[in-house]
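Please go over the structures that come below.
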Structure P
Amino acid sequence: MSIRKRASKKSKNGYVYEVYFNYKTNGITNRYTKSGFKTKKEAQEHEALMLAEVKEKGKINKDSAKTLNQVYKEFLELGANEYQANTILGTKLQYERNVKAQLGDISVKNFDYALLQGYFNKRGSLGIETNKSTRKALNRLLNYAVKVGYIKNNPINLVKVIGIENKREKDQVLLDTELNVLLNALESANDFNKKAYSIAIQIGKYTGLRVSEVFALEKEDINFNENCINVNRKLVYDGLKKDEIYSTHQMKSKSSKAIIPLASVLRNILTDWFKINPYDHIVCDVEGKFINPKTFSIFMKKLAKKHNINFNFHMLRHTFATTLVMNDVDIKTTQELMRHSDFNTTMTLYTHISKEHKAKVINDVFGLKSVEKVAKTNDEIKTLN
C-alpha cells in the first residue's frame, strides 16, 4: 500500500494522507503523488481509482499545473538515472544558482518560447558559456516533463542563447616553453602533491585525456608491456567534499573508453613516478587520496599568472590536438586519438586549428616577397616579348 501521513498545519489533526506510487509507461518510470486526504479511507479510494486508470489506459492523465520546482524534484528522483553523475551535479548547480529564483514557481504548462527567450535575453550581460550551461540544465528538465506527459513539446528548442563572447583559455595552445616553466616550478618545490600536479600535466600533454580522466587513472590502467593506457574511468568531483570524491566507469560516451598509445617519453616519466608514489592512484596527494581537479586548477592559475602564462587543463587537450593536426596526422586517426564520438567534432577541430595555419600559408604565398618575385618574372616575360 502506497499511502503515508504528511505533516500539515492546515489540518486539525496536524497531518493529511498522501497517495504515492510508481508505474511504467512505454518503459519509462513515472511517479504519481497526490496529498491532502483527510482520512486514510479517502486516500485508499483515490489510490484504487488511479491504479485502475493505469491498468485500463496504461497511464494517468497528469496534472500539468506542476511547477518547475516540482518537476526538478521529480527529475532528480526518477529521471536522473539517464545521465552521468557529473551531468546531474552540473544540473543541480545551474538550477539552484540561476533558474530556481526566476522560474521555479511557474507552472510548466505556461512555459513557452516567449517566456524562455525573455529569460535568457535578460541574462545577455553574462557570459555566453554560462548561459549555454543554464540552457542545457533547463533542457533536461523540460525533456523530462515531455516524457512524463506534463507538456507536449519542449519550447526551449526554439530559444537562442545570447551573452558576452569571451575567448576561452581552453581554446588556446600551450607552448613547450610555457609548459616547461610551469613544470620546473612544480618540480623545484620538492613536494609530493606538486609532483603529482606535474605528472597530471604531463599525462595531459602526451595523451590529450580530459581532466576527469587523468585524475582518475590507476596504476593498473598502464600497460608497460604493450605500451598502452586503458582509459576506462573518470573522476566525479563537482560539488563534493574531498572524502566524497570517487571514480566511475560511466564515461562521457562509448568512444571515451579506449586503449590509447603510451608515448615513450611518458612511459619514462611514469616509470620514475611509480618508484616514488606507493599508491594505486596515479594522481593523488601525499596520503594517497584523490586530488580535486578544482583545487589543482586554482593553484595552477595562480602559479601560471605569476609567470604571465594562461593555463587551463583543457588547453593541454587542445594543444595535443593541434600537435596532431599540424604534423599532418590524418583526420580519422585524430578522431580515434581524441576519442570523439562524433566525426563532425573532429572536423570542427580541424577547421579551428588550421585557420591560423592557412593564413600563414596565404601570407607566405602572397606576401610582399612573393609579389615582388611575380612582378620581376612578369617584367622578364615582357622583355622577352
Structure Q
Amino acid sequence: MEKLTMLDYVKETPGVLRTNIEQYTALVEPLMKEVQQKEIKRILLVASGSSHNACYCARSFVEKVSGLEVRIITPYTFTYYENDIKETDLVLVVTQSGLSTNAIEALKIIKKKQCRAICLTGNKNSDVKDVADVVIEYGVGEELVGYVTKGVSSLALFLDLFAIAYSGKTEYLEELKKAVHLNEEMIGKATSFIQLHYKEFSSMSWVYSCGAGANYGTALESALKMGETIHIPSCCYEIEEYIHGPNLQLTPQYNVIFFDGNDVASHRVEQVYKATRKVSERAYLISNNPGLADDDHVLSLSDTVSSELCPLVYLPFVQLLSFIISDDLHSIYQHPLLKEFKAIAAGKTENSIMTLRPVSSALPKTLKKISFGAISVARTSLNIS
C-alpha cells in the first residue's frame, strides 16, 4: 500500500472538515462536559509547532463567538515561567501526536496545581493518556507525515465548533460550511498560482509571511511549513510590524507573502504589498480586493468569508506551496547531524515511532542515500507537534 503524502492529506481535508461540521455536537461533547462543571472566563491554549499556529488561526473566531478571552502559550513557557491558573480558566494542552515531551510536562504542571489536566490530541491512545485526566480527540483522523496539514485545519475548526456549541450561536455553522467550500476551491487555485510563478517560488532563498488578526495564525503556519520543508530561512511578521525593521532588509531577491482578511484593514495590506512590489517582484498577496483583480501576483477566490475564518480558506495555499517546492527540489531530507541534535534534545517520547513518509513516493534512488566521504546520509525521522 502506497504511503500518503502531504498532498494527499491536503486533498482529504475538505471532506474531513465537512464531516466534523455535520457531527459537531458529538465531536465537541467531551469538552462541553468539562465546561459545564465550572464557570469559565478564559481559555488557555498550551501548544507548540503547527498546533500552536492552529490555535492562533482560531483565536479571533473563538473570542468573537464565545465572548471568552483566549490566550495562547507554548508548553515550554507555561512549564517554566507562566503557569498561573485561575479558577475560571479552561486550560487545554494540545498535541496532535500525543507524544510531545513539552506537552506532557505541561500536563504534569497542571496536575501538580490540582487542576483538571485536559489534552486535545489526534491520538487518544498516545502517551498523553498516561498523564492527562481527560484526553479528547479533535477529529483529525490519521495523518502519518511529519509536516502536518490536515491536523492544522482540523484543530482550528474544532476550536471554532466548540465556540459555537458553547455560545449556542449555531447561525455561524453556515459560514463554516462556506469556508470549507472555499478551502476546496483554494486547492485548485493555489496549484495554478504556484505554477504561474514557479520560477520564483522554486528559487526562493528567503521568505517572509505577513498577516494580522486571524491571519497572523496563517502567516505563522506559512513560515513554519516552508522553513521545515523547503529548508530556507522563513520568518513571520504581523503586517505593520513588517515595515518596522524587517522591510529594511528587502532586495529584489526577497520573497514576501501577504494574507489579507478582506476587512477594514485591507487598504493597509494593499499599501504594504504595493510598497514591497516597488523593491521586489517576488511579492504576493492572497486577497479578494477588487482593486487588484488584474494583478497576477494576487490570488483571489470566487467569494469571501469573515476575516476570523480566513485561515480555514488560506491554509491550503501555504501547504501546497511547501509541498510542491520541497517535493520538486527534494529538500525534505534533513542534514545527517540532526540525528545527534535529536539524541541530545528530543522533542518526542521514546514511544514515537514516526518514520519519514516521503513528500513524493517516487524519489530518485540517489536521494535515498547519498555518501559524503565517510558520512552516509540516510533518511531521518520527522516531528509532529
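In this comparison of P, Q, the computed figure 27.5 for mean count of other Cβ atoms within 10 Å over residues 216-223 is attributed to Q. When distance in nm of label points 7 Å out along Cα→Cβ at positions 96 and 200 is calculated for each of the structures P, Q, the largest result comes from Q. Hey, distance in nm of label points 7 Å out along Cα→Cβ at positions 152 and 232 derived from one of P, Q reads 1.6; which structure? Source structure for this number: Q. Comparing relative contact order in percent (Cα under 8 Å, 6 or more apart) across structures P, Q, the highest value is found for Q. Computing mean count of other Cβ atoms within 10 Å over residues 104-111 across structures P, Q gives 16.4 for structure P.
Among candidates P, Q, the computation of Kirkwood radius over Cα pairs in Å that gave 25.5 used structure P.
Read-outs: derived from the displayed coordinates by stated rules, not from any lab. Everything quoted here is computed from the prediction, not taken from an experiment. Cβ atoms are built from the backbone, for glycine too; each structure is taken alone.
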